[in-house]
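Only the coordinates and a few stated rules stand behind these numbers; no lab work does. Quick caveat: nothing in here was measured; it's all calculated off a predicted structure. Cβ atoms are built from the backbone, for glycine too; each structure is taken alone.
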Structure P
C-alpha cells in the first residue's frame, strides 16, 4: 500500500471515530453504521397506542404536544393492536413517511412502546427520540396468565408480551437501546397491567419511575397518558435539550406540564 493511500485511510478512520464520538453515527440492528438523526431538528411525533389500540388517551397527549408547536400524529394500529407486533411496527414506516420531516420522535404507550422499539431498531437513522410509557419491554405476568389459562383468548400480541417470548428475547438481546435516538422509559410503581412494573425499564435509557419524582403521585397504568407529570416529562424529553434524569426537586415544575 502506498504511503499516500495509507495516510488517506488513516484520515478516514479518524473522521469516522470523531463522528461516532459526536453521536452522528449510529449502529443499526445488523451492526452497520448509519447516519444518526440530528438532535436539533424537531420533526413530527408519532404516538403509538398499546394493546387494544385505544387512541383517546393519546389524543389528549397529542393536543399538549400540538399546543407546544409540535406536529403530533396518533397512529392507528391494525387488529386493534392485538395482532403481530411486528406487523404493527411495519405501519410506522408509512406513518413516518406521511408525517414528513427529517426524522420522527416516537412515543409508545404500553405495548406501543414495544412496537416503537421494533421499528426504531431497524431504522435508527430516522428516529431522534424514543419515549415509552409503562411498556412491557420484558413482558408482563398478565399476558403469561392469559396465555396459560385461556390460550384461545390470547391473540398474537398477547403471546408476544409473555415474559421470555421469542419476540422479546430477540428485541432485548444485546443492546436494548440502539445507538442513534435518545431514550427515556417512564413507568408507575402502581402499574397493575405491566407486572412487575420494573419490566418497563430499558437498559441504556433514562429510566424514570413517577413516584421517584413525585412520591405522592397516584397514577395507575391507564392514567399514564393523561397524567400532568407524564405530560411534563414528555415535553421535556422531546425538546432539543438532552434527556436528563429528573429528581424530586423537579416534581412541581414537571407536574405543571
Structure Q
C-alpha cells in the first residue's frame, strides 16, 4: 500500500505540485491540502504518513520568509505536528518550508546544539522534554551577497542518521531560488545533525566560497535534520531535478545527480512504519 503524503498548501506556496510529482514518482500517494482545510480538520494530519512543507513565498514572506506560516504551525497545529514528529513519521521542509520549520521551532529541535556543557537553562529544559524547542538558536537570514539567488548548486549528504539522506552517495544537482537562505547558528551545530552541505561538482568542500556556497551559510550547511533523523529542512529544490531533461545542460550530457533518490528514501521509510 502506498504511503500517504500531505503537501501543505498555504497562500503563496508555488512548489507544491512539483513536490507532489516527485513523491508520486517515488511511490507515494501525494495530496495537496490547503491550510484552511487543515485548520478546520486538524485530525486529518494523523491519516498521513509523510508531511511536506513546500517552497514558495507563504503569505508573501510578510514579516520575514516563512514567519507567518511558522506562526500558524506553532499556534494552531502545535500538538498535531509534535505528535507527527514524535511518532517518527517523515517530514520535509524545502526552501520556504525549511524557513517555516526553523521559525516554528520544529528544527533544529532538541539535542542539536553540539556542546551540552554550554547549554542554557532553556536548552536544558528542551533536552529534558520539559519545554518545546525554541527557534532562537538558529535562523535563516538574508543571503551574504545581499540579493536573491537563482542558480544550480551541488549537494552532498553528510548524515546517515537522517532518513531522507541516508545512503545518498551521488552528489545531487538541483536549483535554488531564495533571498533568505543563509543558515546561521549562535552555537556550533552537531555534525550528526547536518544533513546536506553545498559542495563542488566533484563533491569537494565549498569552504564558504561563493557561489559554490550560494548564500554564506555557516559550515556550508544546505540542510539540517532533527535528533530522530525523521525531519529534514533544506534550501535547495531537489523536486525540480527528478527528470534528466530538467537540467539546463542535459543536451550536452551534464545532468548531475537527480534529487529523486531523496524522496524515494522518505517514501521507503514511510512504507516500513
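Can you tell which of P, Q yields 14.2, 46 when Rg and Dmax of the Cα atoms in Å, for residues 82-193 alone is derived from it?
The read-out was computed on structure P.
Suppose helix-only ellipticity at 222 nm (-39500 (n - 2.57) for each DSSP H run of 4 or more, over all residues; to 500) works out to -6500; of P, Q, which structure was it derived from?
Of the options listed, only Q reproduces it.
Who wins on volume of the Cα convex hull per residue in Å³ among P, Q, i.e. which is largest?
Numbers: P: 130; Q: 119.
With respect to volume of the Cα convex hull per residue in Å³, the highest-scoring structure among P, Q is P.
Any idea which of P, Q comes out highest on distance in nm of label points 7 Å out along Cα→Cβ at positions 178 and 226?
P
Suppose you compute distance in nm of label points 7 Å out along Cα→Cβ at positions 106 and 154 for every structure in P, Q: which one lands on 2.5?
P
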